[in-house]
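Following are the structures in question.
Derivation of every value follows stated rules applied to the coordinates shown; laboratory data play no part. Computed from a prediction, not measured in an experiment: that's the story for all the values here. Cβ atoms are built from the backbone, for glycine too; each structure is taken alone.
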Structure I
Amino acid sequence: MSKSLVWCPELGSGPEDARTVDAVCHEEAACKWARREDAESADYWIVGGDGTTVVVRETGGDEKTLRVTGEPDIHYAARVTPNVSCTPSGA
């Protein structure tokens, strides 16, 4: 895993505004950046729209432009709670 710099020209950002992301490749860095950007904006504008273009510069200077899109990922989990009973609905 290496450090990459990621910025979004569509937001008016350049290398001086880049965020540092730990990733194994350009694609992973772009996806990590997008997840964090969406979560911090609270608007989820990448997931809720057509995506965005970002520039990723890996350590050593290899730079690529990527299009990042997202999909909502709903996840549910359940675990047993002591001393609580559950009666199925309709029973």
Structure II
Amino acid sequence: MANKAGNTQNLIPQAHTLTSKECSKGGKISGEVRKRKKQLRDDLVTLLETGDTQKEICVALIQEALNGNVKAFNTIRDTIGETVPNKIEKTVKVIN
């Protein structure tokens, strides 16, 4: 809707409806992206299956934490199951 002065320059045009050809193209691209992500995930899992790679990553993560990298510390803490509780519970004892 234009303002009272009739200025329509700031209006954003309404998005058009996609044609079936545009939808098909988007679907193909989406499928290709999913395929690449799956391949990357599979490659990473394969590389991590070797014990040496996992040990090297763990050592590097520990070194980062020792150097003050808080995210590295949090990752280690969370991975070993030493998570910080999200809320503190307070118990109040009522004496009658």
Structure III
Amino acid sequence: MKFIVYNRNGKILRTGICAAKDLLLQAGKSEFAIKGMANDLIQKIVAGEIVNKTTEEIELDSPVVLAGEQPANIANKQWQDVLKRLSDLEKQ
């Protein structure tokens, strides 16, 4: 059976498949488990039922990061090279 584990606030923590007899074993401390299938990005649990999040809730949970504002992975050596080049340019 497919299951959903969620917290007191209705946030879906995880989903999966287990034997029916093991449903309640899926929930940890302060968690709840129900039968079903849900998408944690656009749904939540209210009073034990799967409901769609509002547009505002979806945006808060998954803020959009513009391409130019995404973090870049750069090695320390690369960064030091950039700083040296900037320093050289400032001296000119």
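Consider the structures I, II, III: one of them gives 20.6 for mean count of other Cβ atoms within 10 Å over residues 27-34 as calculated from the coordinates. Say which. Derived from I, not from the others. I, II, III: which one has distance in nm of label points 7 Å out along Cα→Cβ at positions 35 and 51, as calculated, at 2.3? Clearly, the read-out refers to III. Each of structures I, II, III was scored by Kirkwood radius over Cα pairs in Å; the highest score is held by II. Computing distance in nm of label points 7 Å out along Cα→Cβ at positions 11 and 67 gives 5.6 for which of I, II, III? The value was obtained from structure II. When FRET efficiency 1/(1 + (r/R0)^6) of positions 19 and 59 (r between Cβ atoms, R0 = 41 Å, to 0.05) is calculated for each of I, II, III, the greatest value falls to I.
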